[in-house]
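Just below sit the structures, each encoded as structure tokens.
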Structure 1
Amino acid sequence: MSKFKYLQVRREKAVEYLVLNRPEVRNAFNEELITELTAWAAEAGEDAQLRAVVISGAGAAFCAGGDLTWMSKMATYSYEENIRDVTGAARMFAAIDTLPIPVIARVHGAAMGGGAGLAAVADIAVSEAGAMFGFTEVKLGLLPALIAPYVLAKIGQSAARELFLTGRRFTAERALQVGLVHAVVAAGDIDATIQHYIDDVLGSGREAIAAAKNLIRQIANKPPDEIVPLTVEALAKQRASAEAQQRMKAFLTRK
């Protein structure tokens, strides 16, 4: 029996398949789902056998953003209660972002608000051609604040200005154009496309992937004089690792 109420977790060897399981509300976030995702990420980050995770949504949509019942509670929260509430959601996104393994988003139907943010926090996002996206927070008088760091890292300021400030919905092709997703395919091809990414990951060094993810976070938006020491240290450390030594030796000695 699953330890989670709103998550389905299936393990296939070194890959975990995580399904948001609130189909009746298009897998929208509420306090419990946020808590469960945070707890899952904490466990996944400590699992040395785990090589990748695929996040998807049950039913008709990937994730519709905030649950209406949860949002109705927000209207009555004090400032202090809002701080506690949004801190929990911020920790969830950070926990997923800092996982040492590739996170792959399997997007279908709709990814709105925090759902689009979940696609942004994924390292790799594959979308069905018919999926729709939107940073729709301003339509409700809110801000896409918690997801902004991850979205900006993917799409940059120019696209964010357009999409954050209008709150307009946009297609999977537009998401591909701005860099929010990395592949847009027919519904029948999405799992095969994801499998290609998984095969690439499994054919690479786990430690090297973790170090590469960490390096991206370290050097993003830093000036060159700060970047050079970080990149030098990162590569020198990885070269000396047992994983790198073994893989380089195998490559250099193959016939």
Structure 2
Amino acid sequence: MKLACASGALHRTIERGDMTQLEFVDACAHQLACDGVVLDVRHFPRSDDDYLAQVKKMAADRGLTVAALADDTFFGAIESAMERTLSQAVALGAPLVAGTLAREIDAPWSEQVARINAATGLAKKYNVTLALRNAPHTFAATTHDCKRVSKEADSAWLRFGPEPRAFDAASDPSDLAANSVLLWSNVGDETERSIGDVIRGFAGFRGHLVLDEPSGDANASEMRSAIRSWRSALAALELNRT
């Protein structure tokens, strides 16, 4: 399991202009010492090829993987907007686009299914896998919901990017482990036990665990502390194996 930081966790800082997207990438390498980054589409000041190449090169120079793009509007967007996000992912070398589904009160299920089918068709065209995030009150709020979406889509380009702690008590996040390509953890909601539960529930997961904070109010100190906690837990697991 590798550790990535989501720029969405520092959304307020970036939104205020106290940190640029490039400064976030630099901080992830030098201050946070994580393995990768998840870049929120809200934080791109430009989307031209020259700028995207600069971000990709900067991440590579600092030994970081662009693990995914995060776009919470993706699964409700028109196709041209979906293509814009997917083309950005290709330019950055990001293998995944992560997003949530619509809230159940905002759109009918039939409309959401149509958007999912459009998204998976485009994902295949661009060779970028979609990592479906769970979120309360959406069409992917529970593990049962997620499996329903997967069945309806019936596409190898739709996989899961779950945040285990965000499921309800009746859900078993490990049911999604076989098709999970990204994991998420809320740095404000972590405990030693919750970290251990995720590690055990997703044993053998080789992708990125993304440290996030849904409100966007996290700071570098909180992110650094969360990374230390995860590294300690992962090291202890590896030690117990030997």
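Data table
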item: Answer label among 1, 2 for the case where relative contact order in percent (Cα under 8 Å, 6 or more apart), calculated from the coordinates, equals 15; result: 1
item: Of the structures 1, 2, the one that -13500 was derived from, the read-out being helix-only ellipticity at 222 nm (-39500 (n - 2.57) for each DSSP H run of 4 or more, over all residues; to 500); result: 2
item: Value 0.6, calculated as distance in nm of label points 7 Å out along Cα→Cβ at positions 19 and 187, assigned to which of 1, 2; result: 2
item: When Rg/Rh (Cα atoms, Kirkwood Rh) is computed for each of 1, 2, the largest belongs to; result: 1
item: With distance in nm of label points 7 Å out along Cα→Cβ at positions 107 and 139 derived as 0.6, matching label from 1, 2; result: 2
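Read-outs throughout are calculated quantities, based only on the coordinates presented, and are distinct from any laboratory measurement. What you see is a predicted model; the values in this text were computed from it and never measured. Cβ atoms are built from the backbone, for glycine too; each structure is taken alone.
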